[in-house]
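Asker: What follows is a group of structures, each given as structure tokens.
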Structure P
Amino acid sequence: MRGLKKMIEENAYCTDVLIQSSAVNAALNSFNKELLANHIRTCVANDIRDGNDEVIDDLVATLQKLMK
């Protein structure tokens, strides 16, 4: 993000900023996929094993927010 800010402050060519922005977006999407998978494998699975089925509704709500 700092790189994007610097590019804008330095009046970088618009398509260069767009390409960098796309790369940042792809990296964040990849991170989010890993974080979500880890959350399901750990937090969600543990809560379900402990009898807390509310975590399923929380997961569904989270997925709906992510899919907007």
Structure Q
Amino acid sequence: MKSAILSSAASIMVAHNHPSGETTPSREDVEVTKRLAEAGKLMGIELLDHLIIGEGKYTSLKEKGYI
């Protein structure tokens, strides 16, 4: 969020990889996503999506309904 604030961003997307190649969100992935979305709302910065990247595939936490 610090970079978003310093850039005066209106929205952000976050992404990270799972080295195993499995893109199923962990409990921690879901918790962090929800915390980022809540913090963003307080600061007026919308979390557009959180992507988990694996071997040739990805999972969108927005598409899964976590955002």
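Only the coordinates and a few stated rules stand behind these numbers; no lab work does. What you see is a predicted model, and the numbers here were worked out from it, not measured in a lab. Cβ atoms are built from the backbone, for glycine too; each structure is taken alone.
Asker: Any idea which of P, Q comes out highest on distance in nm of label points 7 Å out along Cα→Cβ at positions 7 and 47?
Answerer: P
Asker: Let me ask something else about it. Assuming -10000 is helix-only ellipticity at 222 nm (-39500 (n - 2.57) for each DSSP H run of 4 or more, over all residues; to 500) as calculated from a single structure, say which of P, Q it is.
Answerer: Structure Q accounts for this read-out.
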